[in-house]
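Structures follow.
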Structure 1
Amino acid sequence: MDKFRKAVEARDADALVASLAEDVVFRSPVVFKPYQGREMVGHLLRAVLRIFTDFEYVSELGDGKGKTALEFKAKVGGRDIQGIDLGTVNEAGLVTELTVFVRPFSATQALMEAMRAELGLS
């Protein structure tokens, strides 16, 4: 998750999308069905970069086999949010699976509302 982490920390949307495998699967904290493919997931992650403020990774745990948990803190809509980006990378270091967990519930709701507004969804 090194390429992914560096891109997020640099707030570099193009590098972030480039860190994703073509067939990446993204599991969102606010919708049931996973999103698939670099184009769709990249579109969503670009929106997240615009929504989160004061973003910082605070710790990293890895299993040495390609799965990494990146703990973060940020703000969304003025609310403090904590979360984990749980990702798997392939041999090329590209993210093949990404699951995001966030808390507390009020911040999750703020994230959902902000994403809807950012993406023009009702």
Structure 2
Amino acid sequence: MDIQIKRATEAPARGDGARVLVDRLWPRGKSKDALKLDLWLREAAPSTELRQWFGHDPAKWAEFRRRYHAELDANAAALAPLRERLAQGRVTLVYAAADTAHNNAVALREWLQRKAGR
């Protein structure tokens, strides 16, 4: 399972594979053409309530991951389009958060890898 993660502010690259936006909200100031997305999977994003509770506070990271993974477990069927892309090759999860270590794309990659037995 080849999963990369990139901020929406990073330029698309040839080696990105399928580019999937995994945020519920569109990244501010970014055009559809600039992002070069293959898929916008809002269903892969944390719920609005969870996102607002977390507020990108690193002190809440462990609990955010636990809650987000529970949401993903409950909604795993909605991630079928993402899993299809992963079966075809590399996927780059695109996100808008400024924090590169504590964001939903990082937690989503962990969940996907755990589900794949990695």
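Just so you know, all these numbers are worked out from the coordinates, no wet-lab data involved. Note that the structure is predicted; figures quoted are calculated from it, not measured. Cβ atoms are built from the backbone, for glycine too; each structure is taken alone.
Computing distance in nm of label points 7 Å out along Cα→Cβ at positions 37 and 53 gives 2.5 for which of 1, 2? Before the final figure, lay out the partial values.
On the way: 1: 3.4; 2: 2.5.
Clearly, the read-out refers to 2.
Each of structures 1, 2 was scored by mean count of other Cβ atoms within 10 Å over residues 69-76; the highest score is held by 1. Taking relative contact order in percent (Cα under 8 Å, 6 or more apart) as the criterion, the largest value within structures 1, 2 is that of 2. Work out the source of -0.80, -1.01 here, i.e. which of 1, 2 gives that when log10 I(q)/I(0) by the Debye sum over Cα atoms at q = 0.20, 0.25 Å⁻¹, for residues 21-76 alone is computed. It traces back to 2.
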